[in-house]
Structure P
Amino acid sequence: MLRALLSLLITSLLQTNSLAEIEQPPILAQQEPFEVSELIDINSIPTLKIGKIEPIIYAESGYALDLTSNTPLYTLNQHEKLPIASLTKLMTAYIILEEEELDSVVTVSSKAANTPGSQIWLGTGEQITVESLLYGLLIQSGNDCAVALAEFNSGSEENFIKKMNQKARQLGLTNTNFTSASGLDDEGYSTTKDLANLSMYLLKDEFIREITSLPEATITGAFGYPTHDLTSTNQLLGSYLNVKGLKTGKTPLAGECLITVAENHAGHEILTVILGSHDRFGETKLMLDWIYNSYEW
């Protein structure tokens, strides 16, 4: 009898252990910790501090954008169509960079050499590279460079203007129209919002960033002569605001115009656009100062 009871007890214990082995959940392998930032590229979005009042800007239109997070920071009549003077040259540069080789040699026509307004003083028949003309176009805002590049690319400035407007449509610049390669005539127009979008496309090109950050430069003709000393029209380059570009414009009808790209203490790039100002540098400084001090980054 005792032997039977012991046998029954041992059998029961064996069955219990067997069930425990079956029901016990599997032990998972130890997982290494990971950061969400390793999976998703997260840029901090600037937040306006409580109580901060926007600065008073007397320009006809203004716009500011945090390029790092694609966040608008300031807007003033950003969709108003206005003349843009030499900011037009940004589209000229865009097309030339897209379609031409930098080392291509351009022969300057009489029309280009005698274009009125801002010049780098090209000579009729002068041979000069596309690269050097882009320096003259964007640093000293040479109208003669704009016409020389337009004629080289399309045979005439008129044909080039058609291409400029086609490109504007392709880029979604729906409130923009060009009537010259230089902006000298003031019959073309755009908005601060459209110009910000065009600038964003251009800033993807390191060559553009390099040129527009230079306070001065010297270029020569294709064969080492003549020499052209260039001085930037952007007075804010290298200022305490850490302005690194981009383009100026000024005519009697358009007033003073300015696009800047600057970098704040947090490493965010700020793009500003001013149209129709009487003090483009002062108002841009005011805007950037306010942005730097009014947002949490």
Structure Q
Amino acid sequence: MQGPTSHVYFSQRLRLHYVDWGNPDAPTLLLVHGGRDHCRNWDWVAEALRHDYHIIAPDLRGHGDSQWMIGGSYNQVDYVYDVAQLLRQIDRNPVTIIGHSLGGSISLLYTGLFPENVRKLIAIEGMGPSPAMVRERMEQPVEDRLRTWVDDLRRLSGRTPRRYASLEEAYERMQTENPHLSEAQARHLTIHGSNQNEDGTYSWKFDNYVRVFPPAGLEIAQQYRLFNRITCPTLLVRGTESWASDPAVDGRASHFRDVRVANIERAGHWVHHDQLERFLAITRDFLRD
């Protein structure tokens, strides 16, 4: 596989990283990874689509080779700003976007804010917890949610990044996290998702603080309002073996103007890894229309 080139841009004074797969005269396809992942999670998708698109894949702040935040929280709206800043700097609008998990959520919000900048949108399990789970959380008194956030941050401040004695040990952890991964996939993701420490051990690249969700953010009704502002065709993808609920069944798909839902069998949360060929077939059909 001939890999991409690495580049840097700045957003809110953070030094952020992205990769560029070339083919600059083709339409731009932005690939946005999920939480605790990195831009090279998309390598198989990018390799398959690079001849048809100019593919850009960023490392979100606190992930991959992008800078970690010092102070503050990793808030969804800040991720959205980072995407807006990247697209402004490379000056490639309008674009097509594929986002996974956290990256899917960011992509949905960005497109709702700037519908004129997006041709088509694919969100792989990017809608977060089910409406029932969201309601349960929002029914908690605000003081309880804030105190839990404080306690979580304090506990995390005393946690040191886990160190693995070898890449093999880190790879085994990667495969435990997602048993659908092939050996080659798990090794590739481990190599690109870890750094070697000074003592020779290995740790994941992501900042542990990305594990803590901020206690405040957009309300669910505000998110639905942004979904309704999306004018481009939107495809919501879900793995049937995932924890995520079906947006066509739980009602969330109804907030979009032009939406399709694809449930992919024998796939968990990382649909584009677990059923790559099936995902690519569905993606090509959707983008071809």
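Every number in this text was worked out from the coordinates using simple rules, so none of it is lab data. Predicted, not measured: the structure shown is a model, and the values here were computed from it. Cβ atoms are built from the backbone, for glycine too; each structure is taken alone.
If mean projected area of the Cα convex hull in nm² computes to 14.9, which of P, Q did it come from? This value belongs to structure Q. Between P, Q, which one scores greatest on distance in nm of label points 7 Å out along Cα→Cβ at positions 46 and 182? Structure P gives the largest value of distance in nm of label points 7 Å out along Cα→Cβ at positions 46 and 182 among P, Q. By the measure relative contact order in percent (Cα under 8 Å, 6 or more apart), tell me the structure among P, Q with the highest figure. Going through P, Q one by one, relative contact order in percent (Cα under 8 Å, 6 or more apart) peaks for structure P.
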